[in-house]
1. One of P, Q was used to compute Cα Rg over 2.2 N^0.38 Å, and the answer was 1.47. Which one was it?
2. Where does the value -7000 come from, among P, Q, when helix-only ellipticity at 222 nm (-39500 (n - 2.57) for each DSSP H run of 4 or more, over all residues; to 500) is the thing being computed?
3. 0.00 is what came out when FRET efficiency 1/(1 + (r/R0)^6) of positions 110 and 198 (r between Cβ atoms, R0 = 30 Å, to 0.05) was calculated for one structure; which of P, Q is it?
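Since every read-out is calculated from the coordinates, none of them should be taken as a lab result. If you're wondering where the values come from, they're calculated on a predicted model, not measured in any experiment. Cβ atoms are built from the backbone, for glycine too; each structure is taken alone.
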Structure P
Amino acid sequence: MRAMARLGFSLKFFFCAVILIPGRNFCASAQADTTVMISQTKVYIVFPSDKYTDKNILVLPGWNFACEDVCLKSNFCSLATNEGFVLVMPDMQKSVYASQVYPETRPDWLKYHTRRWITDTLIPYFQQNFKIFLPNQKNYLLGISTGGRGVALLACYDSTHLFRAGAALSGDFDQTLTPNDNLMKGFYGNYQQFPLRWKGNDNPARNAFLIRIPLYLAHGTQDNIVPYSQSEVFYHELKKYSSLPHQLHLIAGAKHDYVFWASQYSQILLFFNQH
């Protein structure tokens, strides 16, 4: 599963002068790509050129995706920054956005961040140092593949109402539907032995009643990595519990790739701007 190789790359990053204005961000440089290291983890940031903004997107990558892939393999970053969004892209490596690790978690996976690192370390860092993701700003979530699961879980437990809307592309939302999934087994242990871990707080579909922001879901019907039924089931759970304007887009013939994901970006940005 998620058999996508990490892309080898070499980028020259330019640090820009950030002018801090209460509730807003501004990057004065035309070359606005920046990286910071937080807890020995690279976080890639892209600012819109020469624009004041209070719009931010936290972009969560898929399993073992490079954090810059969304910029290098598609036009998302240019589309989003042209519309005034700041993009924050942490390198989550092989995270499945779990709330914690367990004695049964694979030893070589213990080093990867849980989603608590996002809420307890990443977001406070940007609030304090960049004035990004402040409560009075327009904050959004975007996740691709396993990152879509991360979006759903952050939305479930967004107790401070920090985010206004989210988008999840080709995500997996109910691990009990795929009990032989090696990623889930590697973090939670076997389903038969630890069913509560699989059904509990880390299961987005079973916690859909907690979500208080609209979500944009999209999935290709020819996805051979994550079945589109994952998005379909999650959407129906969302609609059970609220009248929020959630959207589901099942795209005939689309696969688990950047060709499909790029086809959704304009609609996602429109969705964000509406909320």
Structure Q
Amino acid sequence: GMNAVGPTFAGGTSPTTIAFLRSFDVGFRIRRLRLLARRLSDIEAQYDEVDIGALREAIYASLARYLDAKRTDQHLALASHVERARGDAVALLDALAASLDLKTLDNDTEARLTAALCSVNREVRRTMLLTYLGFPYFDVATLPLLQGEGLDEFDAIKVDRISPDDATAIRAGGAEATLKGIQFSSFGAFFSRTYRENDYLWGRLHGADRLIDIIVSTLPSDMPLARLRISALKRQAFIAILDEEEPLLTNIQPLIASLRREIG
């Protein structure tokens, strides 16, 4: 836990600095628990929910406590200390440390995690313990690289595009084959309600198409979803959209009929 925090690679840290971090560094605790959650997600496909459910609940319950500690409404009583602070903030910091009470949170968290780790098998326990105990070294290596970017966690960010050019489950050809508003230098929809209804409907269909693709892309590589199953899910979504919009989009009834035939 936090009591194991030792010297840095820079040659040592003063006891005062260590005490300060133990009292106030909520971010370190949150980053460590989030890494635990990500590591559990990486391995959870290999195990039944009954095997790791208690550990997941312990991680997120602990994370919630630390996130709550960061909320300003948890420390409204400190307002009077702020008003009295005149250059010397020692009293204010002492009051904040008492209000955060991270030592109690740390003890509760480690007790919760210990009980949960005792309920999992040896392989999961070893992976999660190595992640937990090794996090200070991971944090020292990655946090300085991210601070200049306004970030405090090292995590991959995936970017997905939702575009007519990518949503081809119903009709290929992209925007030119589906949208009307691109005419007249992209002002076509301003002059025609039919064009607006056309593009609105295609927007919903394209969005559903791509969102299903995006969700499927998050599945583990060893758990692929059959192409026919993906097509069936998209077909259900498309039909649901058409059923909902048909009574409202009165100017494009021929298009809706045509889409039903294309979807099948």
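1. Values: P: 0.95; Q: 1.47.
Computed on structure Q.
2. Values: P: -7000; Q: -21000.
The read-out comes from structure P.
3. Working: P: 0.95; Q: 0.00.
Of the structures listed, the value fits Q.
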